[in-house]
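Below you'll find a set of structures to go through.
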Structure 1
Amino acid sequence: MVEDARRDGSTALDRLEAACRAAGLAEEAVIDLRVVAEEVLTNVAKYAFDPGRAPALELSAAFSESDAVLEFRDHGRPFDPLAAPAPDLELPAELRPLGGLGLTLVRALVDEARYERRADTNVLRLVKRRTPQ
């Protein structure tokens, strides 16, 4: 499944969810991957492109007997979301800076994450292992 999320992110998320179910993923994994994809799509739309430039992102999903792989590609500013420091969750909420929790959530919901910059493209690869049902 390859989805161009440029026009309508919610349609892309619905299609991802349907593809996950069609691939036989457990319901918890389906929901986790939708949340992960929504967070990545939102971050790319908000931060990857200069003001006035329409955000564009390609999402591909592949499924095997052992895992589900989501790959996000965009031509926005170089940004490694995995290099961002995790927020200090021990601090009271009012003392923590705004933001940063979405990336923590993404890391928590997948089993593997890898980022690389290929030429002018950000590539984020996220893997969720299937659990025995």
Structure 2
Amino acid sequence: MTTDTASSAPSGYAGDVTPQQAWEWVSAGSAVMVDVRTDAEREWVGYVPGAVGLAWKQWPGMALNPGFDAGVRAAAEGGRRVVLLCRSGVRSVAAARRATELGVEAWNILEGFEGDPDTEKHRGAVGGWRFHGLPWKQN
């Protein structure tokens, strides 16, 4: 693990990584990415090719996904490290905590896919996976 961009977190999961570190791990095959945004977010806003799409909460109503536990265990099969991605890096913390409870080495990707809102309350210009020019596609 590279310690300059990954930090240990005493908050119930392995830690936080930058989008760049997460991509390095995924590219090297030392982690699998799990995108915990809703299906609609991945479909309309964009997705990371090769990431496992596994909603933490489901639309409408944003109820917890009853299939999350089985899905994250399957993604981590064989002891693989999991890096979790959401819109801004908030839902992925909750998902990382749950994955850790299940025995998965789970890391939160800071900034998420879209980053924080700018002064106009638009996402995509202040941090995030897309902002950093990492691989993504849009339907």
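One of 1, 2 was used to compute helix-only ellipticity at 222 nm (-39500 (n - 2.57) for each DSSP H run of 4 or more, over all residues; to 500), and the result was -7500. Which label is that? Matching structure: 2.
Here distance in nm of label points 7 Å out along Cα→Cβ at positions 34 and 122 was derived from just one of the structures 1, 2, and that gives 2.4; the source is 1.
Consider the structures 1, 2: one of them gives 3.4 for mean projected area of the Cα convex hull in nm², for residues 50-89 alone as calculated from the coordinates. Say which.
Details: 1: 5.0; 2: 3.4.
Derived from the structure labelled 2.
Suppose you compute distance in nm of label points 7 Å out along Cα→Cβ at positions 82 and 114 for every structure in 1, 2: which one lands on 0.7? For distance in nm of label points 7 Å out along Cα→Cβ at positions 82 and 114, the value 0.7 is produced by structure 1.
Say we calculate Rg/Rh (Cα atoms, Kirkwood Rh) for every structure; which of 1, 2 gives the highest result?
Largest calculated value belongs to 1.
All of the numbers you see were taken from the coordinates with simple rules; none came from a lab. Nothing here was measured: the structure is a model prediction, and the numbers come from that model. Cβ atoms are built from the backbone, for glycine too; each structure is taken alone.
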